[in-house]
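I've put the structures underneath this note.
Quick note: the coordinates plus some simple rules give every number you see, no bench work behind them. Please read all numbers here as calculations on a predicted model, not as lab measurements. Cβ atoms are built from the backbone, for glycine too; each structure is taken alone.
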Structure P
């Protein structure tokens, strides 16, 4: 067990012994836990501290920016200078996400959805 886990466990047991957890709102109800299964166990405490401090990892910021850019690209003319800038930035973000080991399949969901719709419409017309 890591030192931080031992420290937290000791404080929890002390608080339980003092009755500090008695009559809390939601007692007996299941807790809503964040899914940190994708984070290696040795990094979970550090990530939790950063998250509670409002820090967002660069990969997540890049992911959000990529989604925003993809939405923007659908709304502006393909021959405009802004479109080219946004498209270049999206390409850079895709590369950065790949280098960080993250999938960029989430950027292709719209295309996948459109292909499925075409397939279903095509089958209905047959």
Structure Q
């Protein structure tokens, strides 16, 4: 691993924390009808952060040589699918499309659970399904 590993991993973890914080804040603001949801920075910052999150993740793949869809990267494959599911759940929980409150709450709770699962996969590097 290169000298960059610690810095890139720290960046990745900070962007994960910001993603979680922004999900919690935006969902709270949505539920309370806060005008904060209309602020320009609230619409922009999550996208900038998620771009940094994706780029730092790709950089970690390049540094560590753990590749998704490979036997040694099975955990990363599951993590990648978890991220895709998390994004879809975020659209349901926070999207502008009118939805039932129950659907938003379920999507929000499952999104949080998905983040916990992603964290577990990242820290243990042990796949849950064992599918390559």
Which of P, Q yields 16.0, 49 [Rg and Dmax of the Cα atoms in Å, calculated] | Q
When relative contact order in percent (Cα under 8 Å, 6 or more apart) is calculated for structures P, Q, the one with the largest value is Q
Please state which of the structures P, Q yields 1.9 when distance in nm of label points 7 Å out along Cα→Cβ at positions 34 and 50 is computed from it.
-> Q
Structure from which -26000 was derived, helix-only ellipticity at 222 nm (-39500 (n - 2.57) for each DSSP H run of 4 or more, over all residues; to 500), options P, Q = Q
Taking distance in nm of label points 7 Å out along Cα→Cβ at positions 26 and 42 for each of P, Q, the highest value is that of structure P
Among P, Q, which structure scores highest (criterion: FRET efficiency 1/(1 + (r/R0)^6) of positions 18 and 98 (r between Cβ atoms, R0 = 25 Å, to 0.05)) | Q
